[in-house]
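Right after this note come the structures.
Every read-out reported here was derived from the displayed coordinates using simple, explicitly stated rules and does not represent laboratory data. The structure presented is a predicted model; accordingly, all values stated were derived computationally and were not measured. Cβ atoms are built from the backbone, for glycine too; each structure is taken alone.
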Structure I
């Protein structure tokens, strides 16, 4: 699986499917354990990520590292990716057609890494993966049965929590405790035929 993930990364690194290829410094594909039980999905690279080619390396990344350490994990234990692999200019929100162009990479990442738990960071990832227009404030605080027997746990984006640390960071800490419990929940995988059908329908 790690070889297949490397091949997918090589394809993504030269991707020109959308306008973001014209303004990026580099593609920010993903980082971490290619066989992780826990995968985080954020929104899009920011300035630091675009410069270094790795997701969540700035202040938001430091908060993510702290929250992981509080449940006994590190970056090396998980896999981290974004919905969008290239930085939108000025850190603007991703546009719908940019998400459509990029979501196939995320679908493939999830399939290859095969995590038991997916944690979405913020509105864009949560709405895409849960196929909902409901905001993160209403969705966080619980786990959701998801694709191929996985659990999905939504929480705030670390950058949003840094803007309101007194209110959102304690809630994120609670969500990370929920993530820890979700990792202890046995995964019930669907039959092979159902699994193949779900592969085609993931956030399409």
Structure II
């Protein structure tokens, strides 16, 4: 007979599963972490796990949703009733999104990202449509950004930062944070109109 949990208890166990999953994913990766291990880590039976998540992919998708929701909540708190915030103020908020406790990319490895791009439940997070939509949602709250902002360009900058974090072990560790800060500064310069995106187009033509 299936165990019946109160709504409060369900929320508690679900939260515990997600917290434990992140720890396991960091050390073993998504593919190698089994449902049995996830269930055992929070003291429930494997069958009970499926009362909370139909698949491991659904669990990962909810974790990703939580990261997005936390970022949005942090932005709303930053607004404090204002319609918009200056782009320079946004810079500090954005940098904080890429800390170990706030960025999903610190909890997953390149192999995990490849897997999530394949899984039905999570591939949406890596689509161009999702990236542009999320970028536009955030930038609409900014004051002082260039009128010709390219949402795809900004979304790609965020993807570059995430890719660097996911592959951080391949970088020279002593300079890694400085490299990230350079990417953040480049994005700020672009958003404020102090950097010409056209130069990037010219560079692309030169490569071609």
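Quick notes on this structure:
- Origin of the value 1.3, where distance in nm of label points 7 Å out along Cα→Cβ at positions 84 and 140 was derived from one of I, II: II
- For -0.31, -1.05, -1.37 (log10 I(q)/I(0) by the Debye sum over Cα atoms at q = 0.09, 0.16, 0.18 Å⁻¹, calculated) the corresponding structure among I, II: I
- Origin of the derived value -14000 (helix-only ellipticity at 222 nm (-39500 (n - 2.57) for each DSSP H run of 4 or more, over all residues; to 500); candidates I, II): I
- For 4, 17, 18, 21, 19, 10, 8, 3 (P(r) over Cα pairs in 5 Å bins from 0, in percent, for residues 100-147 alone, calculated) the corresponding structure among I, II: II
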